[in-house]
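What follows is calculated from the coordinates using simple rules that are stated; it is not laboratory data. Since this is a predicted model, take the numbers as computed values, not measurements. Cβ atoms are built from the backbone, for glycine too; each structure is taken alone.
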Structure 1
Amino acid sequence: MQNPHRLQMLEAVIASGSVHAAARNLNYSPATVSQHLKQLARETGLELFTREGRGIVPTEAARELVAHASGALTELRRLDRTIADLRESPAEHLAVACFSSAAQVWLPGVIEAVRAHHPQVTVEVSLNEPYGGHGRRHADLDIRNEPLDDPPEPDAPRLEGYERHPLAVDAFFVVLPPGHRLADRDVIPLQELQDEPWIDHDIYDSPTGRIISTACRAAGFAPGYVARLDDHHAALALVEAGIGLTVLPRLALTGVEERLPVRGLTAPEVRRRIVVHVRRAPQPRPVVQRALQTLMQMSARG
């Protein structure tokens, strides 16, 4: 088994571009970093760097080694943070991964209900769209989007080690700039938006973005994006400035209809399924069960 400390040093040198820069970032001497890299090269039998002028350049083998080690290093960093949390704050923790609109609309109520029964709990929330949900600890609850054309129960996709619970079906709507020519409609066929300037709020191709792209392809076109962002609040600011339109699910539209025209979509309707994956544990954790119960109640209200 490779020494993870040396792999982290290799990662740092490649990321920073030099041994000296990595040494500064890691608070080591350059000699210490060089020594660990030489030992790693001996252990792996790989040439990790080549000389180029007065500097060094990572080999393709070094880059591939770091790429394959990145997942393990992320888990080790998470373990280190968990140990620090347990040492500094032994109170109970609840970890939730979700997309931003669920965090905004549902989680305040979930956290309030949980803390009413477990006042010492610390709740950690990490975004799984677009960032993957790599929080300080593995999620106890992982709230996700699914296309409605994914296999229904009992063949729906599941996360390993988790139980899946459907929460809601959420429709998508088009948000138009102020004074838009289509604002007098209640429902708009998707194809009528093909020549409009679009604003993308999902540049990382998460499930929400893929649902929108699939619907547009079904209507016979690809959106003409004039701006691409990774935050729907920023996208709405561009819509409000008159730059273009965007398409968002109902859950992300809290307060938007007071400022902008929000209209339904048809031909096809655009919808998503929202589910929560609950991490299995040898013994049920009351704090997780309370959070799940509250989340299901809130999602059922629409």
Structure 2
Amino acid sequence: MVRVYWSLNNIMKAKEHTREVRDKAVEKFKAALSYTKISQDLNISRSTVQSIIQKWKEYSTTVNLPRHGRPPKLTDRTRRALVRNVTKCPKITLEELRRTAAELGESVHGTTINRTLHKSGLHGRVARRKPLLKGGHKKSCLKFARSHMEDTATMWKKVLWSDETKIELFGPNAKRYVWSKPNTAHRPECTIPSVKYGGGSIMLWGCFSSAGTGTIVRIVGKMDGAKYRDILEENLLESARELRLGRRFTFQQDNDPKHKAKSTMEWFKNKHINVLEWPSQSPDLNPIENLWKDLKTAVHKRSPSNLTELELFCKEEW
């Protein structure tokens, strides 16, 4: 390590001119010689002469001054190029950035690029997953927003929100940080148990309003239009009565094909239930998504060991 440092230090010093050359440049400058003449006499570049003279003017010495830490490995030009590439394409990989730096004549480790980007306020983050919105989806969302701009809080209190969700027995595949010492990563207290396919899951249908939660139902088997209408028949009006929404409440559902089936819409018409027009690809508009998240968090804190317990805990937490 000492020999390597000594070699690097000598290489850096070899790139600098001697004290004698710098002193001669200052003497010739005092003699009123031009930068070009000094450059020709001493066989050094004009820019080097200018740098020596400027340093002498500012510090009144030609001695090398102490540096503030280790010089950066990347030049300002390369740093700007890396920041520009990341800004234009946030999904660019570290390896691609290394190749960019190499093309500019600077081969550095990935950690150096990371530190450089961090100083510019750029940090690696896990990309969030969002619904794919095409032009038609965006227009329908905008139309929905504009059509409800004048709605009052009283109107939204009369909405019964609904949706289906899947809850896995061992919880979502999410990151979890633990405190651990070296070589203890595989200890039971430092790991999260996992089972293929989540160890099983259940499907739930639920509804709620500003007054509270309505009914939650476990969906057994494949969900189709007939089963969906059975769930509505048994739970929708009962939930509306328990939540005291009155007769003129509005029911919200997404645009799943079984929800929008002709027979299902006919059922709503026969029951005189007003259905809220809903834009496609817009789960983030439905507040029940926040409720599902809270439910899953509460249930998995209780660590259910089988699907029966999972269903029981879901109903109790709901």
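Structure notes:
- Parent structure of the calculated result 2.8, given that distance in nm of label points 7 Å out along Cα→Cβ at positions 36 and 60 is the read-out and 1, 2 the choices: 1
- If volume of the Cα convex hull per residue in Å³ is computed and equals 197, the structure in 1, 2: 1
- Sorting 1, 2 by FRET efficiency 1/(1 + (r/R0)^6) of positions 100 and 244 (r between Cβ atoms, R0 = 35 Å, to 0.05) from high to low puts 1 first, with the largest value.
- Entry that produces 21 once relative contact order in percent (Cα under 8 Å, 6 or more apart) is calculated, selected from 1, 2: 1
- In this comparison of 1, 2, the computed figure -14500 for helix-only ellipticity at 222 nm (-39500 (n - 2.57) for each DSSP H run of 4 or more, over all residues; to 500) is attributed to 2.
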